[in-house]
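In what follows, structures are represented as structure tokens.
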Structure I
Amino acid sequence: MDHKTEAIVLNKIKYSDSTYIVNIFTRELGKVPVFIRTSKSKKGGIKPGLLFPLNIIETEVSQKDRRNVQNLKHCDTVFSAFNICSDVYRSSIAQFLAELVSKTLRENETDGDFYDYFKKIIFKLENSDIPPHNLHLLFMKDYARFLGFQITNNFAEESPFFSLREGMFLPVFTTDEESLDRELSNLFSDLLSLDLESIISFSASYKFRKEILKRLIFYYRLHLADFPEIK
């Protein structure tokens, strides 16, 4: 069966000189690996530049149930992430988000709400006037909810320590590995209260971003079976 659908490019793996296996994420089909034949000529084939992580494309997928990798019959640009491609910082965030989603979403599992949210993240990453330094942290916080292990922001004077195992703030500090200290928990609570609009102006140090990213990756590892290494 052929499906015409919009898709977000996640990643690509070279299969031959001109053919790639590309993971795409669609509203109707979920995450789907497809064969894509590229061409550098103007006359035929799909241009390699369309396959940059988080580009949004219009596709026609020929899907067969017994086939592990589907065929892509057609591909056009819907949204070309020029700033993401040309800016090193935005590009690194895009590749991180694409890798995270590619390695954690199950194939053929559809989620229209998450697809819409992911598009908003991509648009914000592309169009924000200032570098979106904390956007990947907001995404990881929200993505956990879509995956089924939502983080609860119940920070209070009587529960000032965030527990990575419990996904909420507790009255006691358990271990260095599984708890955030009081200061980091306080800042993390501030981050948890932000949305897609307010995250851009949120001020946080590089040290904080690095530490919270490390802890969020560990949080995913605690709550997702077989969570892979993320570069």
Structure II
Amino acid sequence: MTKDLAPILLPGPTAILCDLGMVLVDFDRTRLHQGFPKVFSRPFPLPKEKQLDCLRLDFEQGVLSTDEFSSAALQLLELPGEARSDLRQLWTSIFTPNKATIALLRQAAARPDTSVVVVSDTDPWCEHACANQFGLADLMHDAVCSYQEGVNSKRVDASMWLKAGELASAQLDSTPGTIIAIDDISEHLDCALAARAATHTHLFTSADRLATLLVSLAS
């Protein structure tokens, strides 16, 4: 059972730019392999795993549209066209909501001087699943995702963080004095700091540590 989170006391106006995968939701890509036989009545073709991963990265980066990705993935996995819906459900079955972090970010977003913008290297299928299947639409309505035009993956540069900051400023109708970038990968945070897309960063490991950080900013 998750213990009650500490009250959030943020100096406003504040922008919280928060990663999706392994922060708001956890994911386990082995679920794709495990679920494949249940859905398609045959083992996952492990020799094609690297090719599928390349397709995934192209999908995440907007190189492939939804139709292009689904067609290529179905062909690679030797599945019929009518299996697209099943493949999509299996593709997004890797996620589990991180309820403690979600509660913490909702608590922050409820403050009138605080904006929360999700920043994620993800594809349209996964974004839609997390927003709708897990009820995160309130936190993800202005999500900045790597497949969108005008941004690159967080592995490449800080363009996603910078765009998220602009969206947060528009939501707040002012430039936030505090911009907190939250991610589970330190290199992404270093990039955000170097580009001055954030004033603070937090390497996410748990909701409890994140709550402590948010309270400490007001002290």
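Throughout, read-outs are computed from the coordinates displayed, never taken from laboratory work. Note that the structure is predicted; figures quoted are calculated from it, not measured. Cβ atoms are built from the backbone, for glycine too; each structure is taken alone.
Here relative contact order in percent (Cα under 8 Å, 6 or more apart) was derived from just one of the structures I, II, and that gives 15; the source is I.
From I, II, which structure was distance in nm of label points 7 Å out along Cα→Cβ at positions 69 and 165 = 2.7 calculated on? Answer for the origin of the read-out: II. When distance in nm of label points 7 Å out along Cα→Cβ at positions 53 and 149 is calculated for each of structures I, II, structure II gives the greatest result. A value of 1.9 for distance in nm of label points 7 Å out along Cα→Cβ at positions 21 and 189, calculated from one of I, II, originates in structure II.
Can you tell which of I, II yields 18.2 when Kirkwood radius over Cα pairs in Å is derived from it? Don't jump to the answer; show the numbers that get you there.
Details: I: 19.0; II: 18.2.
Only structure II yields this read-out.
Once distance in nm of label points 7 Å out along Cα→Cβ at positions 37 and 109 is evaluated on every structure in I, II, the highest one turns out to be II.
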